[in-house]
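**Student:** The structures considered in this document are given below.
We did not get these values from a lab; they are worked out from the coordinates using the rules stated. For clarity, every value in this text was computed on a predicted model and none was experimentally measured. Cβ atoms are built from the backbone, for glycine too; each structure is taken alone.
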Structure 1
Amino acid sequence: MKFGIIIGSHRTKSQSAKAGSYAQAALSNIDAGAKFFVFDLASKPLPFWDEGVWNGSEEWKKTWGPVAAELKSCDAFVVVAPEYHGMVSAALKNFFLLASKEELGHKPGLIVSVSSGKGGAYPVAELRMSSYKNSRLNWIPENVIVRNAENVLNGATSAGEEDSFTRSRFDYCLRILFEYGKALVKVRESGVVDFKNHPNGL
């Protein structure tokens, strides 16, 4: 199975990137043959959406085309969303303006929210409310909130109760994502998906 790991932070060497690395390592333990497309929006920032996306401009073909091809080849996604002022980052919102049903449609996604403190719930709510409508990304019911991010997921072993819980929760949700990834292949191959007559969500 191929997993897309989208890192939504604007910062290099971010806590979100650390969470994404943890997800990749854990998924490798779950699926020994797993492949990955890791897309860090800090190290490879995307231009903000403009109408050239719709018009198929050469600039967007060069910028977005290779990313879109990688996304299309993925079976499931981990989306790591840092909480910026109680919101999803601008880079991640822009990603969802660019990503369409062709790349994400009827594939499972796991939301991983990252907070430096005790927050982290708002990005989960925001992504569940506004990111799936036209992309058709299927957020699984489980999610992860990495709280006190600087103090957890450091090193190979857990350091304290909070770190142990975070790892346990993360691993559980990734196992669920893996099973959804297998199951939703059947939906996409069933022949019932009709993007021609139903291109947009309601």
Structure 2
Amino acid sequence: MKNILVWDWPVRLGHWLMVGGFILAWLTSESETFRLVHVLSGGAVVAVALFRLPWGFIGSRYARFVDFVRGPGSVVDYLRSLIRLDPDHHTGHNPAGGWAIMLLLGLGIATGLAGWAMYNELGGDWLEELHEGLAATMLTVVFIHVAGVISGSLLHGENLVRAMITGHKQGSPEEAIPSARPLAAIFLLAWVAAASWWLAA
């Protein structure tokens, strides 16, 4: 096992843009003064999630859904291995983490679109309640995801937060991805800036 490149730039950058966007949107959710900040940050979450969908098919090895989206049986087996304090090692996302990612992408898009409709006065109070309910559900999934990252880091003996910053994890040399795909990351930044501004306009 060596320190190998696993996460490409778009995966890492998209991850932290969603983290920052969600936190900022949550903190400004009740403020009229920072309403535009709330909309822009929520728009950034939606933009990243929309980018991540095609990247899940054309991205590098561990960015692809086929690598980490597994059936319920695989998720249960992985959770059982966690309970035994002997979790199965996955170079990319583990099966439970894969489900969390799909939930966060879906909730990010749904929450953002409901907020956009509310911002443009396309619905009544029910739309505001839907937006808040989706955001609360997303926060719950975030807490579960963070708990999984902490437990996984401790049980696997590797810092998963640092891995999502540097892109490197433990694995065999042949499992490493050949490139961090920096040009795609530049496109992601441009897309997020344009899409979030359009949603707020």
Structure 3
Amino acid sequence: MRMIQRALISVTDKTGVLDFAKELAGLGVEILSTGGTAKALTAGGIKVVEVAEFTGFPEMLDGRVKTLHPKIHAGILFRRDVKDHVAQMVKHHLAPIDLVCVNLYAFEAAVAKPEVTLEEAIENIDIGGPTLLRAAAKNYTSVTVVVDPADYPKIIQEMKELNGETRPATRLELARKVFTLTHQYDGAISRYLARL
């Protein structure tokens, strides 16, 4: 692992995210973000690079496509210990993303409303969020992935103690949280669709 230099933050639950991002920025981490999260961080005085600026490709299809781009996923998924991966990153002018902080659209809360329509339910199925989380969790040996605001202080503390890094055991623990969350999330969607 090396020092965390770039983080992607895109959260529905903004609890504590401003303080987390401030701490990251104070440690020299570049912040990438999207939509409402980018606006909230910017309003809080944090310098943010919009994902559309980073990728050179605009958000489109009413926000359905924001982070689904090779510049994002290569930055997360490349193996830092595989020379060919590193060479491909250099060849294609791609930059690493070392921390991914994402939580998902509140699908269960949306479908719990008695008046929810099928169209509203479908629009509350998060695609980019689970994709980012699964990519980061898959590459947990190099990427710190965060889904729970309760983990923000621990991550900042470790980064301060370890010169901008996190512990391998912490990254594994956080990756497990991701796969538990995405499993539960997909289960909720499956159960809802089964009722139709």
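**Student:** For distance in nm of label points 7 Å out along Cα→Cβ at positions 94 and 182, find whichever of 1, 2, 3 sits highest and give me its label.
**Tutor:** On the way: 1: 3.9; 2: 3.3; 3: 1.7.
Biggest value here belongs to 1.
**Student:** Identify the structure, out of 1, 2, 3, from whose coordinates helix-only ellipticity at 222 nm (-39500 (n - 2.57) for each DSSP H run of 4 or more, over all residues; to 500) was calculated to give -24000. Walk me through the numbers before you get to the answer.
**Tutor:** Working: 1: -12500; 2: -24000; 3: -15000.
Attributed to the structure labelled 2.
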